[in-house]
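Take a look at the structures below.
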Structure 1
Amino acid sequence: MDVRKFLTKEQQASIVQAISDAENNSSGEIRVHLESTCKDDALNRATDIFKNLKMHKTALRNGVLIYLSIQDRKFAILGDVGINIKVPEGFWDQIKELMISHFSKGEIATGLTDGILLIGEKLKTFFPISEDDINELSNEISFGA
């Protein structure tokens, strides 16, 4: 399966736009990574991708990775240490539940865009955007094998 063709160009554009919109609410940096298969636990794989994408190099350590393995139907949301030391326990649960509700209906792009927008909304409390905010990470979707 060519994971780059899993989402239409329009769906990919709406996800990138959701990232941009979410990052206009917060200084958080959001990335989406898609792969066709994942032989590991999704959170372990997300941790590897997080490092590979150098997401731990943001100034406030406030990167968020949404990882999806399409064929295995696995996904994870991983926030960097700067986020996880500030947010309450269970912070990611509402976002995961929202995304799963869409994923279970086959609405992958909608699940991603809605989840991304909710992340931006929830992060603005802990990481408000500043006038001199710099977009430190690409908003483009990254793809694995």
Structure 2
Amino acid sequence: MTSLEGGCFCGAVRYRITAEPLGVRACYCRKCQYAGPGGPNYVVMAPKTGFEVTRGEPTRYSSPADSGNDVARLFCGVCGTLLYSDSPAYQAYAVRVGSLDDPGPMKPQASVWTEAAQPWHCVDADIPAFAKGAAPR
């Protein structure tokens, strides 16, 4: 795999993923709805050992997730772009697909926390869906 790169809208924070991603998910949990425009959060699961911030320092905001685990959401303190999420419970970062330089190839492979999806959300019936938690690895 070649590395994936991305960053925020203003360019103050940049990152690189050098490890093979563990998958791409659409998360419908209520916290992701708050963090986005009301719909799901599309994330590529990047192993922590193959992820590095290459420019700037993201701002961190922590809160409990629907799972009960603490989750930090990291974003650009200048322009506000949400970049990735971190939890000590996981060995991967949930990197926002929209923050990648080339998000096109990152089609979700599973939908998670669909029990929290709003009635007007369009959950893709062509991929596995999980009412709670994360898709198995």
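Laboratory data are not the source of any read-out in this text; all were calculated from the coordinates shown. From a predicted model like this one, the values you see are computed outputs, not experimental measurements. Cβ atoms are built from the backbone, for glycine too; each structure is taken alone.
In this comparison of 1, 2, the computed figure -12000 for helix-only ellipticity at 222 nm (-39500 (n - 2.57) for each DSSP H run of 4 or more, over all residues; to 500) is attributed to 1.
Here relative contact order in percent (Cα under 8 Å, 6 or more apart) was derived from just one of the structures 1, 2, and that gives 26; the source is 2. Source structure of the calculated read-out (mean count of other Cβ atoms within 10 Å over residues 5-12, 17.0) within 1, 2: 2.
Quick check on the output: 2.6 is distance in nm of label points 7 Å out along Cα→Cβ at positions 77 and 101, derived from one of 1, 2. Which one produced it? Value 2.6 for distance in nm of label points 7 Å out along Cα→Cβ at positions 77 and 101 corresponds to 2 out of 1, 2.
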